[in-house]
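So, here come the structures, one by one.
No lab work stands behind these numbers, since they all come straight from the coordinates. Everything numeric in this text was worked out from a predicted model, so none of it was measured. Cβ atoms are built from the backbone, for glycine too; each structure is taken alone.
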Structure 1
Amino acid sequence: MKVLVTGASGFLGRYVLDSLARRGIPSVGLGRRPAADGAADTVAIDLLAGADLAALVAKTEATHLLHLAWYTEHGQYWSSPLNLRWVDASLRLVEAFCQAGGRRVVMAGTCAEYDWSYGWCREETTPLAPASLYGIAKDALRRLATAACELHGVPCAWGRVFFPYGAGESSQRLLPGLIDVFSGQRPPFAVNAAAYRDFLHASDVAEAFVALLLTDATGAYNIGSGAPTRIEEVVRATARTLGADPRTVLDLATPPREEPPLLVGDNRRLQGLGWRPSLTLAEGIAHTIRSARPAEPHRRARA
């Protein structure tokens with residue numbers, strides 16, 4: 001078994017590489033930048049440049065494909081035309097991998113494929129009605145890639161990721177922003193404190209993708225905690241860990257937003273594969289803060 005990982009140098013990719021390495025599973029990254037910390041061999045290529053992928057993929061001798069790469073610029077990816085280019089590039093990659101004799105495909109989807117008005121999302125019953133170009137593109141890729149894999153007799157699994165967090169994510173996202181606020185690095189900002197979301201630490205997201213790689217499961221799987229967490233609790237837990245006052249954020253007036261009050265993924269289908277989250281929200285936040293802040297000198301001396 002050898003895993004070809006796209007997006008290996010990205011936020012989730014580095015956690016996936018760690019998970020594979022712990023299991024002794026060889027991997028090779030495919031992308032424009034080397035994999036984080038040299039954790040995997042890297043084939044340098046811009047997937048959007050229209051390169052001939054067939055020979056390149058065959059050269060890697062990978063048996064499994066985990067496709068994570070996509071355009072993820074914070075605040076821009078929802079409506080970017082690059083979503084359409086990523087559909088094309090991803091489909092060409094899947095086709096090249098199958099033609100090269102690849103045995104299994106796993107791809108990263110998104111909770112944005114669902115109709116968010118339902119709040120609680122289940123793979124088999126919640127309608128797919130994406131409201132953004134990003135969600136539409138991901139859903140279209142799922143349909144096309146699944147059909148392409150079926151033509152080649154290659155099993156394909158699709159992981160719909162909800163709200164991952166952890167060290168290495170964009171500084172503009174919720175938790176890094178809160179860490180900066182409670183560390184005195186940036187002014188407080190308002191949050192939709194009453195809304196419930198499905199937060200899952202990136203290491204558990206990575207373990208979910210590896211679980212999909214190691215099984216013969218096909219179809220869509222929600223990758224989330226399966227537990228509704230109020231954003232207010234994220235604020236309080238972060239402030240508590242840093243010894244700060246959560247009211248500096250919670251007392252700010254929340255501007256009107258068109259956001260669902262509840263967005264959670266039922267993860268029982270994924271748990272049926274033997275996967276379980278390993279970190280609670282409090283543990284995940286503490287782990288993220290420790291990873292983001294340099295150790296104190298006296299602590300380094302005792303290590």
Structure 2
Amino acid sequence: MEHATQLRCIEGIAQLEPIYRFELINRLAYERFERKYRDIVEIYHSANDNWGQTFHEMLFRVVGGTSNKLVFQELARRVTHTMVQRENNSIVSLEALLLGTAGLLDLYGEDDYIRHLKSDFEHLRIKYNITPLSIKDWRLKNIYPHNHPTLRITQLAACLHNGTITMSSVTACRRRRDVYRLFTGRSSEYWVERFMPNASNLDITRRMGQFKSDLMGINFVAQIAFAYGSYTQSNRLIDNATALLEDIPAEDNRYIKAWNSVAAIARNAYESQAMLQLSTEYCTKGRCEECPLTPILERHGV
């Protein structure tokens with residue numbers, strides 16, 4: 001979209017009466033829910049129509065973030081939901097299973113703990129017939145230490161060991177704090193010291209922080225609740241997904257900064273998801289004639 005046209009649309013939405021802006025936001029937010037639902041259904045079918053495995057892959061994918069989401073999803077395919085359920089009574093077994101399959105154990109020196117993990121993984125590799133990933137599969141350079149895959153994997157292992165992250169506990173979330181409470185698992189200081197030896201706040205580093213928790217809420221918790229609710233025709237789960245996004249602050253990226261440059265159009269994640277839908281599915285693709293905003297602006301002479 002040309003800058004002048006985009007600015008006209010931004011100013012146009014800012015001038016709309018609240019009821020018409022509400023109408024637009026709802027339509028776009030549900031369009032985005034439906035698009036992501038189709039993506040999740042594709043994962044569901046590739047997982048042999050198994051919601052447990054679908055849930056598992058989505059969890060790993062979102063934990064991986066932008067840099068490593070696809071390789072995290074592949075890790076979830078090699079270390080399946082069933083395997084994790086069988087081994088989650090031991091944090092050491094989970095770390096061995098996940099880090100060994102990820103191919104990341106070779107990054108670290110041969111101390112007693114690493115040797116223990118490698119020994120445990122060799123047993124688990126044979127037990128489950130696992131083919132490990134390669135270190136080369138991971139993006140390890142130019143990423144924030146908090147997003148290093150080893151740290152994220154050990155945080156995830158701690159969460160899975162706690163047994164708090166289940167389909168029922170995730171889809172029940174309605175508030176931002178509900179999501180934060182789910183991801184309470186903490187990496188051991190053993191792992192933290194390998195990434196942030198000079199960190200002044202180990203508590204923040206060892207577990208997923210509020211920013212990552214919000215991303216998990218937006219991109220995993222709300223989406224899986226909406227998808228599973230749509231699939232099972234549960235209005236309660238769909239309502240949970242909407243309520244959760246309304247309780248999380250708006251995302252902060254170049255698209256949302258542009259929409260909010262004139263007025264506070266996106267005040268929470270429900271509204272920012274709607275405006276992301278407008279930006280990525282209409283504006284950047286030059287679909288102005290199909291854009292739901294165009295007739296609203298014309299109808300109201302904006």
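Numerical summary
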{"quantity": "With log10 I(q)/I(0) by the Debye sum over Cα atoms at q = 0.08, 0.11, 0.16 Å⁻¹ derived as -0.40, -0.72, -1.26, matching label from 1, 2", "calculated": "2"}
{"quantity": "Rg and Dmax of the Cα atoms in Å, for residues 26-161 alone derived as 15.3, 45 - corresponding label from 1, 2", "calculated": "1"}
{"quantity": "Among 1, 2, which structure scores highest (criterion: FRET efficiency 1/(1 + (r/R0)^6) of positions 114 and 290 (r between Cβ atoms, R0 = 30 Å, to 0.05))", "calculated": "1"}
{"quantity": "helix-only ellipticity at 222 nm (-39500 (n - 2.57) for each DSSP H run of 4 or more, over all residues; to 500) derived as -19500 - corresponding label from 1, 2", "calculated": "2"}
{"quantity": "Structures 1, 2, by distance in nm of label points 7 Å out along Cα→Cβ at positions 130 and 218: label with the highest value", "calculated": "2"}
{"quantity": "Identity of the structure behind 23.4 (criterion: mean count of other Cβ atoms within 10 Å over residues 98-105, calculated), options 1, 2", "calculated": "2"}
{"quantity": "Highest-scoring label, criterion being relative contact order in percent (Cα under 8 Å, 6 or more apart), among 1, 2", "calculated": "2"}
